[in-house]
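Derivation of every value follows stated rules applied to the coordinates shown; laboratory data play no part. Note that the structure is predicted; figures quoted are calculated from it, not measured. Cβ atoms are built from the backbone, for glycine too; each structure is taken alone.
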Structure 1
Amino acid sequence: MVKNIILFDDDKRDHLLPLVYTQPVGELRVGIMTIREKWEKRLNGRVSYITQDYLADKFPLNVEDDNIVINGGVCPSPMLCRLIEELEFNEALLKGDALIAARLDAQQFSRLMRDEEVDSLKGFDLEDTPFIHIEYPYDIFRHNGIALQEDYDWLTLNRESQFISSTNQVMGRENIFLEEGAKVECAILNATNGPIYIGKDAEIMEGAIVRGGLAMNEKSVLKMGAKIYGATTLGPYCKVGGEVSNVVFSGYSNKGHDGYLGNSVIGAWCNIGADSNNSNLKNNYAKVKLWDYPSKKFKPTGLQFCGLIMGDHSKCGINTMFNTGTVVGVASNIYGAGFPRNFIPSFSWGGASGFMTHKLEKALETAKIMMARRGIELSEHDREIFAYILGKSTEYRPWEAKSNS
C-alpha cells in the first residue's frame, strides 16, 4: 500500500533561507535525490507538505485516514525508516524536544494543525538513531558525501550498470553506475574514494577528470576538461565545467565554463558566468561566518571551508569573484569588478560598486525565458511566489530606504 507522507517545515526553517524561499525544505537536494524523493522511495509513499502559506498553492497538503508526518529537513536512514514503519497511531519519534516523525489519523492530524494536544501521543526518543538533519545551508554540502553514498547504495541495489566504454580510464569500476542513455567517453573516472552515479541520458564529455563521489542526475552534463572533486552533485539538466569541489547544484543550473567553485550550494535556474570564482577558505584560516536570516547577522558555521550559497534564479556575470561565505538571495544579478558584499539580498542588481533593485517584471521575464528552454512553464504560482519574496526581502535592501528618504 502506498503511504501518505506529509513533510513539515519546522520553526527553524528560516535558517535555510534563501534556499527555501521558493520551496518547502523537503525539496532540497542532498546526495543524489531530494529529501522528498528519498522518503517516497524508501517508504513507498507519496509526499505532500505542511509549508509556508505563500507556498501552499504550489505545494498543496494531502491528508488521509493514515498519515506519516515527518520533519522536512530529516533524511531517511535504514534504522529510522524501520522505526517509522513500526509506528502505531498516536506514536511519535522525537530527538530531544524536536518532533521527527509521527503516525496520525485525519482527526489527530487536524488537532495537530490547530496546535492542540494530540490525544495519547506516545513519544520515543531517537537519541541513538543516526540520520542526517539539514538545518543550515552548509549542512547540504557538509553531509553530501554520506548522503550520496546512501542514495547510491539504495538506487543501485541488485541492479547492473550500463557498459562503461573502454575509451575511459577507470579506477574503482565497481563503484560506478551508468543509467540508461548515459554517455561517457575519453574521461578519467576515479571512484576509489566515493561512488560515481551517472543518471539517465547524462553525459561526461571528453577530457573530464572525476574523483568521486559524484552524482549526475537526468540529462546533466559535465563539459570537456572539467575537474570534479567529491562530494559533488549535479541536479537534473545542469551543465557544469571548470573546477568544482564539494558543490551541490539543485537542478537546471549552469556553470558551463572555467572558474573554481567549492563547498557551495547553488539553487535552481542559476547561472555562473565564465571564469567566475569563489573563495572557500579565509586567508587567515579562521572559521567562516555566514549570513543567518532569522538573527539578521553573520553567525559562525564552525567550518573552515565554506563557499557560496546562491538562491534560485540568481545569476552572475563573467569574472565574478565571491568572498568566503557569501550568501546570494533569489533572483539577483551580480556583475562587475571587485568582490561584492558577503550578503546579497534577493532581487539585487549590481556588484561591488553598488546595487539597485531587480524589478519584478524583468526577473519574471528572465525566469520565463530560461525555464522555457527546458520545456517548463513559469506558472501563476511561480509569479505569486516571486512577488511575495520581493516584498518579504525589502528590509534587506538598504538602498531602497535611502532612495525613499
Structure 2
Amino acid sequence: MNYQETTDYLLNIPKFAGKHTVALTRAFYKELFPNTSQMKIIHVAGTNGKGSVCAYLRTALRAMGYTVGIFTSPHLVKINERIKYEDADITDDEVITYFDKVKEHLTPGGYHPSFFEYFFFMAMLFFADKKPDYLILETGLGGKLDATSITEDPVINIITRIGYDHMAYLGDTLELIAGEKAGILRENVPVVYDALVDEAAAVIKKRAKELSCPAFPITKEDFSLEAVHNKNIDFYYVSRYYSSVRLTAGTPALYQLENASLALRALEVMFDESKLSPEILKKAVRETHWKARMDEVLPGVFVDGAHNEDGIRAFIESVSANSPEGKRRLIFGVVKDKEYDKMVEDIVTSHLFESIDVVSIDNPRTVTAEELAELFKKAGCGEVGVFASVKEAYKEAESRKEEGDVIYIAGSLYLAGEILDYLGL
C-alpha cells in the first residue's frame, strides 16, 4: 500500500478492531520483540500537560548530547507527528515500512491492535532500529491499561496534572482518575508527579509508597512567577542542586511553568549536577516549543489545545495575564465526550472576549455550532457567531480584526489541527 492507503487503513481501524485484554496486547508485543527492548524509557501519564513535559525533556536531553525518540498523541495535522526521532517526524516511507512490519504478524481472525496500539507497535519497531539513548513515551488514555505500559521498566515515571477527562473510561472522581494514571508506576522506579491537586496527589503518593517508588512531588513552592511578557514568561524554579534558578519560558502560557518544573525535576532525579548544569535547565525551558499550546501561529493569532474543563481554565488564566492593545476574540469548537457545558460557562464568566464565534469541527463527534451557540446564550453571552467550519470562522474574525486585536482559537485539539492545516502551518 502507498502512504495514503496506509494512513486510511490506520485511521479506519476502530471499525474492525475488536476489544481485547492487556494480556493479548502484551503477548503480541512480545512476539514483535522476543528479547524485549533495552531502551531507557521515560514514561509520562496525566490529564493535561503530557506532551509539553515530553517536549521539555526532549530539548534538555538533546542539549546534554543524548539522542532522543518521542512517542506522543494525538497528532494535529498528520499522523507522522506521533513518532519523532531527534527533531524529525517519521517519514511517509517509514510509516509504510513499519506499518508493514506490524501487519506481517497479524493473522486472519486473530488479535488486531487498535489504532493507538498499532501506531505504538510501529513506533517501538522504529525506535528499536534508531536506538535512541532515551525514549519518551506518552500514554494515550489512562495508564494502567494503556498499551505503553506493557514496556519494560522505565528509568522514571512522570504524572502531570490530573483533571476531569475521559470519565466514561477512567472514573468520575479525581481519585479514580489518578488511580488509573498511577497504573504506570513500577516497583522501585522513581516517580515525579504534579501535587497541585490534593485528591490526586494523595492517591499517587500512596501508590508510590506501596511500590517503594522514590517519589518527588511538584508543589506550588517549587516554582513562582516573576513577570509575564507578550511572548514569554520569567519565573523561578527551585532546583534540587542550584537553589532558585531564574528561567524564561518562550511562551505566554502560564500553565507551562508547572509542566516545565515537572520535566526539570525529572531530569534532576535522573542526573546529578555534574551532567545537569543551570545552562541546560535554562536552554530546555527557553527553547522548547510545543505546537498548539498558546501558540502564536501568526501575529496576533493564538492556537491553544485546551480541550477539557481544566485545560480551558488554564487557557483563560493565560489569556487574562496578557492585555492586548485591542480586543480579544475567540473561535471555539469542541467534541461531545467533553464537559463542554462547563467549558462554556468558564469562558462566559471570564468576560475576557469581545466576540465569540463557534464552529462545527470536521469530526463525527463534534458538538454542532448551533448547539454551542445555544449554550453560550444560556450562559449569558449576548451575540454568538455561528459557523459551519473553522475556515469560515477564521476568515470572518480576520476580516474584523483591527490593529492590536488578538484572535484565540481553542476548545479541541481537532480544532487546533484544522486551523493549522488551513493556515498551512
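When FRET efficiency 1/(1 + (r/R0)^6) of positions 61 and 285 (r between Cβ atoms, R0 = 35 Å, to 0.05) is calculated for each of the structures 1, 2, the largest result comes from 2. If FRET efficiency 1/(1 + (r/R0)^6) of positions 133 and 229 (r between Cβ atoms, R0 = 41 Å, to 0.05) computes to 0.75, which of 1, 2 did it come from? Going label by label, the one that fits is 2. Looking at mean count of other Cβ atoms within 10 Å over residues 293-300 over structures 1, 2, structure 2 comes out largest. Taking distance in nm of label points 7 Å out along Cα→Cβ at positions 69 and 381 as the criterion, the top-ranked structure out of 1, 2 is 2, with the highest value. Supply the structure label, taken from 1, 2, corresponding to distance in nm of label points 7 Å out along Cα→Cβ at positions 125 and 317 with the calculated value 4.2. For distance in nm of label points 7 Å out along Cα→Cβ at positions 125 and 317, the value 4.2 is produced by structure 2.
So helix-only ellipticity at 222 nm (-39500 (n - 2.57) for each DSSP H run of 4 or more, over all residues; to 500), computed for just one structure, reads -12000; which one of 1, 2 is that? Only one of 1, 2 returns -12000 for helix-only ellipticity at 222 nm (-39500 (n - 2.57) for each DSSP H run of 4 or more, over all residues; to 500), namely 2. Looking at relative contact order in percent (Cα under 8 Å, 6 or more apart) for structures 1, 2, the greatest value goes to 2.
Out of 1, 2, choose the structure whose coordinates give distance in nm of label points 7 Å out along Cα→Cβ at positions 213 and 389 equal to 4.4 when calculated. Source structure for this number: 2. A value of 21.3, 67 for Rg and Dmax of the Cα atoms in Å, calculated from one of 1, 2, originates in structure 1.
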